[in-house]
Structure 1
Amino acid sequence: MSFPRNNKEPYKRRDVPHWDYSHATQHISFRLSDSLPQKQLETLKKQVEEYPPLKRNYYLHREIEEWINRGVGSCILRIPELAQCVIEAFNSLNEERYHLFHWVVMPNHVHVLINEFPQNPLGDIINSWKHYTSRRFDVILNNLKSSNRYSNDYIENIINTFQGHYWIIDYWDVLIRSRRHFRLESNYIANNPVKAGLVEKPEDYPWSSFYKGS
């Protein structure tokens, strides 16, 4: 693990703060493109205007998390093949461009905790995950058309809804400041399925690094 030693300020892209440290430990989350209607996002933005400017992004992210944990949108990551594809993407560059600590694939969003290796910008890492999964999702969904587990109409609806654009363009990242902070963020990732009412214990959720099943 690596923790920052200075007070470098985040940069902003699309009004979202991002941390640009080499060799930093970060908690990253991003969601499916249909997980939060634009109208609801604008409502949430208005709700956090009562907070001081420096805290608005924190509270906005918290409100977004509360909203998407309700299972909004198509929640296509409930399909095991798609959830497994995301996990494969996380593992594909592990120990090459980052060290992978923890992750969870929720029905409509993901959380992942990594330590970046030097000269591997966080934005490039996340774009590689999104690009890999988007290409694979198209292949997987077309293959599922011929299975008996899902109706062709259901699969066609997914394909038509996303048209290859499965993820929101941006992401959220939290720079880990200490070992205590690392434990707090790890616990958040572990308990996200419990908070969303998907399982009773973190170790029961199969699409998580905390899963203890077979």
Structure 2
Amino acid sequence: MVKPITVKPMSKVSGLDRRQAVAALLKDRGDLLVLCGLGSPSYDVHAAGDHDANYYLWGAMGAAALMGLGLAQARPERDVLVITGDGEQLMGLGGLATIAVAKPTNLTIVVIDNGHFGETGMQKSHTGHGLEIAKLAQACGLEARVLQSLEEIKASRTQLHRKSKGPRLYVIKVKAENVPRSLPPRDAVHLKNRFRTKLGLLLS
């Protein structure tokens, strides 16, 4: 039986610094393939250090987790990490059911949850009103946890390089604040080509 998730109400959780949280998550990343949801998560990943194995989405709202699934299925020998936001993942909730059914053992999804839509004016999002993405993911059949401290992130980081019985999802609760943007390259062809080169694929 799956253990229920217990989460403190958002109003009582100050939240982590999102840049510190993502930097801690990606420390000693090795050959991890990282796919970023559009907006602030991409800025967070870029701020932690640009990398040829980073693929930044400048569009495709709601598609990050499913693109991670495709990558995980295409390269089962590689570990795939999707880092996205609560707003982006809320638009792609149905994808979690598909990912659970597909059961990739090399895919981890991390949702950076500040309870707001940061790209459109910091309006309160569904998670800001109490919806818990981790519980929805767990209901779909994913292994899901909420991380609320740097110690929990560091402990979970080792799991990113280990195969599991199925896909994992972590929600990291962060402060609702706008931090300076760290902009990745905007050239989609350049991003595609360097990622394909990192995978040892021919350019097209």
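The numbers here are math on the coordinates, done by the rules we state, and not lab data. Remember, it's a predicted structure, so these values are computed and weren't measured experimentally. Cβ atoms are built from the backbone, for glycine too; each structure is taken alone.
Summary of computed values
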| item | result |
| --- | --- |
| If mean projected area of the Cα convex hull in nm², for residues 35-82 alone is computed and equals 3.2, the structure in 1, 2 | 2 |
| Read-out Cα Rg over 2.2 N^0.38 Å, computed value 0.95, structure in 1, 2 | 2 |
| Read-out helix-only ellipticity at 222 nm (-39500 (n - 2.57) for each DSSP H run of 4 or more, over all residues; to 500), computed value -14000, structure in 1, 2 | 1 |
| Structures 1, 2, by FRET efficiency 1/(1 + (r/R0)^6) of positions 59 and 139 (r between Cβ atoms, R0 = 30 Å, to 0.05): label with the highest value | 2 |
| Given 12.4 for mean count of other Cβ atoms within 10 Å over residues 43-50, calculated: source structure among 1, 2 | 1 |
